[in-house]
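Since every read-out is calculated from the coordinates, none of them should be taken as a lab result. Everything quoted here is computed from the prediction, not taken from an experiment. Cβ atoms are built from the backbone, for glycine too; each structure is taken alone.
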Structure I
Amino acid sequence: MQKKIRCVVGMSGGVDSAVSTFLMRERGYDVIGCTFRMFDSPGSQKAIADAQQIAEFLGVKHEVVECASDFKEHVMDYFVDSYEQGLTPNPCIMCNKFLKFHYLEEVRKKYDADFLVTGHYAKIKRDEADPFSHVELHRAEDKTRDQSYFLYAVDADILRHVLFPLGEYTKPTVRKIAAQNGIHVAQKSDSQDICFIPDRDYVSFIRRYSPHGSGFESGDIVDGNGVVLGRHKGIVNYTIGQRKGLNMSGGPFFVCGIDAAENKIIVSHLENLRENIVHLRNVRFLNGEFLGDCQVQVRLCSKRTEACVQKNSEEYFVQLYSPEFGIAKGQHCVFFDDTRVIGGGAIC
């Protein structure tokens, strides 16, 4: 008999990874489920229990991988440090880069598996004649669920072994598959954007996590010329483009800068918040360096816009052909060629 192709599936306890596991099993793969214990909370324990129940129901091997120390360093510490430095972090990109795919790759090697699988809404395109030599990362069919933005920083060598079975599906279809096949999490709510802050109150989380850290001291709110217009309640309470909570007359004003060193919030009127040059650091490309015209996305919820990736002696930068509102240091600018992900970098 021909040996089954083996894959390791990252199982979060949610419907997306559950259906991914189901689809891989139905396609004849030898499936091993893997769930990460990244932090200790009732929600995390419930997720692990759901994943174990799904694996048992589907008849696949399952293991829990401990990675709390690395999650703390690369995701939670990074998240808090960024806000204390006046930056706007993206913990999901860091988690994918340093945690999820790294640990899945280790489990894949442990079991000598051919592929690793997640429930992300994205596509991998490969040369079927030589499937591990060259792969491309593309946007999902369901553009409302597409998660390719979060995946640009995953190591290209790891992507060569990745499968995204949900890339062709919509979320309603995924839930329907789960319900029709008796998977108990078919109607489970989607995970939150920041899994370790389920109530979305990131300021309270930072206060608990870093009780003696910076970022909570009050300071001046100033305009672009340094004129004091008011007082702020601590820089961690503010993000670029924010309007609410400034409580100043003469507006409307929007946050256009955060100076952590001077403990100042810089504000401006809306017309001054549009920029057409984006400076980048830690730039990476999935299939070789690219310079020239493409489409870029400067944050998760923004639309893609036409731009040109350029490079000088010191850095990569992007020229936007239509100025963009509220570009925030610490967020990520990702480059696309139609549906294909070219690369990206952190906004500096």
Structure II
Amino acid sequence: MPATLDLIVPGLLGPVPPTPDPLETPTLDLLLDQADETPDAAAADLASVLLARFGAEASAPYALAADDPDWDRQGWWLHADPVHLRPDRDLLRLFDARHLGISQAEADGLVAELNAHFADDGLRVHAPAADRWYLRCGTPPAMSTTPLAQVTGQHIDPYLPTGADASRWGALMSEAQMLLFQSPVNQAREAAGRPAVNGLWCWGGGRWRVPSTPPDLAVGSTPLLRGLAAAGDAAHRPQPGADVGTLLSGADGRLLVVWDALEEALADRDVAAWAGAVERLEQWLAPLPAALRRGACGELRLHACDGHERVVRGDDLGWRLRAPRWLPGARRRTLMALAAPPGPERL
């Protein structure tokens, strides 16, 4: 059987600031235009897409396993990512740790204070990476949470936890904010003109389990992907190779590739870096239409982490190129036509 390809490209469709020069993306335009598009509310961020494709339920234990290979895979864990909460009128806007520049010494100091405070509540924070923290809960809370990627740059109120334990959890996180605000670590940061690490964003909780539907090959370097690949005993590569043709050569089964450079550029509001990442992706994808037509790739599933799944099948692509499905005068679905405008300002 020919290989199938899950291509996950968060940031592909924005929010994109205006580009100074038009982008030439014929391969991406073709794939986007010819795809069968299905709404999928659960595919609105990278973590949700990865969990769905691997058949796993909670991101925290897999990311933790990648960040701390010696972790014993026991207990119920949440992401407890360090964030900066900035007052904005009567609300709080959240900024992730990308530009906070947290040192490991600062992380260790803040975590020690949190653990001393919450020991009687059965909570323990662990910071194997300075900007990625995790929280072990003695009793799993009954609540639903929102992935950090969906909240960054936004007012937090619409994204706060819901469920039976949400009120108690909100009180605990308010305690954490007060503790962090008063911490000597943050006092030193603010004295140096650096933003405080004044909040935790908790999400993605659960236990470590073997994923039920891992791909045959996973490509990418994000901690969650690496942890899922190891848990599912999937082959893993950190880089996708020179082009998709090289990746497909001799491959079979289901291949999964995470291309996260676009999301990184948008998080930095760097339109030039985003455009450059798009050009590299376009070059990497150039052999794919031909591979689809000749059967070297049976199906492409494109995930832009925007709440939709787009599927291009080899047989369909060849037929549609001979008999285009769009009506005369109809607008084609190109990358720049589909890209969303930018959202709120970031840190």
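Structural remarks
- For the structures shown (I, II), mean count of other Cβ atoms within 10 Å over residues 12-19 is largest in I.
- helix-only ellipticity at 222 nm (-39500 (n - 2.57) for each DSSP H run of 4 or more, over all residues; to 500) derived as -10000 - corresponding label from I, II: II
- Each of I, II could give mean count of other Cβ atoms within 10 Å over residues 156-163, but the derived value 13.8 comes from II.
- Among I, II, structure where mean count of other Cβ atoms within 10 Å over residues 132-139 as derived comes to 16.6: I
- For 4.5 (distance in nm of label points 7 Å out along Cα→Cβ at positions 188 and 292, calculated) the corresponding structure among I, II: I
- Taking relative contact order in percent (Cα under 8 Å, 6 or more apart) as the criterion, the highest value among I, II goes to II.
- Highest-scoring label, criterion being distance in nm of label points 7 Å out along Cα→Cβ at positions 100 and 116, among I, II: II
- For 40 (percent of Cα pairs over 26 Å apart, for residues 36-219 alone, calculated) the corresponding structure among I, II: I
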